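Taken together, the values in this text are just the output of simple stated rules run on the coordinates, not laboratory data. These numbers come from a predicted model, not from an experiment. Cβ atoms are built from the backbone, for glycine too; each structure is taken alone.
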Structure I
Amino acid sequence: MQALAPYIEIARIDHWFKNLFMVLGILLAVFHDPELATEWSSVTNILIGVFATCIVASSNYVINELLDAPTDREHPTKKNRPIPSGRCKSHLVIVEWLLLGAAGNGIAFWLNTPFGFSALALWVMGVIYNVKPLRSKELPYLDVISESINNPLRLLLGWYALVPDLFPPTSLLLSYWMIGAYFMAMKRLAEYRFIGDPAVAASYRRSFAHYDESRLLVSIMFYATLCAFFGSIFMVRYKIELILFMPFVAGFCAYYMKLGLKPNSPVQNPEHLYKEKGFVTYGILSFVLFVLLMFGRVDALHELFEVMPSNAPVWWIW
């Protein structure tokens, strides 16, 4: 077990929480077909789907750890990871990457074909992000865009686990992509500020040779604006009640930025954000409000904005 521990560590099981981004796809599927919420097969499909996604994600984390090792040795804390510190053998890491990828994608295609192709796309994006000659993580702006596309891919995975024969709304996919880009750009800003030396930052990550604080802040504003734009299209077309949710989205983004601007920001390692009790509480309350608005109807809003209500069944009407 002591010998296996470093190989388990590079699979980053503690990062599996990121697959919570599948929840929006699951909720959207139930919004489309409420009967899915009463079928036991839905629970089975969700569990299988989440497990397959976690395995595929771990495959991506493994190759990321291997190919980032040379630059991680330049980072103040990442130099202590298993591969930069010499606790893993490279050929075994490659075997682990391939086995996890094959297992995760195999389970995904067993569930259904659209889910399988979505999982495969998640794995391929891991290759594009990490492996030369593409290695998009070294290219400014493209590093954020190519990493954050995992957000809409996870939405697709949640959706296809329950609804394999339809494509979800494109506007929501694009909005989800842009909020992911916002999170990723905030992480880049937090990393840049933590390193504190532009030359050291550039030796750690090539894209930092182009970035500075002002450019990162401008890109953060750009991604947040696009997220709101595409999200508004979804609201007007499908669920105008979500307009009441927008101030909470703005508050969530502001809270995240506040954390991102702290010295040694926790945003550098999102898996540790659970320690921010206020942020977690705010996120949970916002999620509850989102669900209530998604499955409710406020007639006054439809009259005010002259929008017809959707045909989806609702839990409550006001």
Structure II
Amino acid sequence: MSVKPYLAIARADHWVKNAFMLLGVLLACFYRPAVVELASLRPLVLAIVATCLVASSNYVLNELLDGPRDRSHPEKRLRPVPSGEISLAVGYAEWLLLAAAGLSLAAMVGTMFAVSAASLWVMGIAYNVPPVRLKEWPYLDVLSESVNNPIRLALGWFALVPDRFPPVSLALSYWMVGAFFMAMKRLAELRHIGDRAVLAQYRHSFLHYTEERLLVSILFYASACALFGGIFIVRYRLELILFVPLLAGFLAYYFKIGMQPNSAAQHPEHLHRERGFVLYLVVCLAAFVLLMFTSIPWLYQWFNVEPVSITPLWTVGG
């Protein structure tokens, strides 16, 4: 028995998605600067490892339950489960062991972090296991998968700030941008394969999806992301209003990628190959961090908004 297929279904290459924890970490550093110390490194490392293990547990379950349907997919039929390289008994043992290891580490970080990690694992079950199996329901497949975004935000936050909740408006915005990404993935899959009957054998939600319906949902998710994000900006950090054009450009850039033939949006973990997009993402992240920790008093005067009582690292203007 080869170990390689069992490592493959844990999808370590998908751990890059846990970068969505970064926003929670940045928020924690902004609201509680005292956490920026060497002592915070241990819980943060434990949090990252725990999240990766729980995520891999979900990926293993996904592979095991999707195996029969993946045989109908022109590319996924080559994965370890549909190609017969996996013992189901060993696979389910791997699923449980990864979950146990991840949740045990999560408990070492803190109660709220452990609850968030358990929520991530439970969502993996709701997404994959019949009779619920949310991934088969149109729109719910997108919303249930993308809810992992605010959960990851909470994981990053609770790793450093265990006694307070992160801003709900930002969590909702983060959920909606995740839904935008997932809907673009569905659209890219539909455009790439083209045959809805073939796609429906792989996932029932494609019986309902058309390009028009997916495009309408993408517009909804992008609009909701912007509206909830605007609430967060006005309520907590008005300086981020200068980040809005960059965010709009980011969504437009991703939409452009999603509309390309054989789009990389089908496999978000491979987006690092889109060098222009990665460079733009780095610029966006740098601008976001800079504005989070910079005070620009005249913005508050222009918009007649009361600034939050948090000491910034830098002040621009008087």
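On distance in nm of label points 7 Å out along Cα→Cβ at positions 63 and 79, which of the structures labelled I, II is highest?
Looking at the calculated values, the largest one is I.
Given that distance in nm of label points 7 Å out along Cα→Cβ at positions 31 and 223, derived from a single structure, equals 2.2, which label among I, II identifies that structure?
Structure I accounts for this read-out.
Taking distance in nm of label points 7 Å out along Cα→Cβ at positions 191 and 207 for each of I, II, which is largest?
Looking at the calculated values, the largest one is II.
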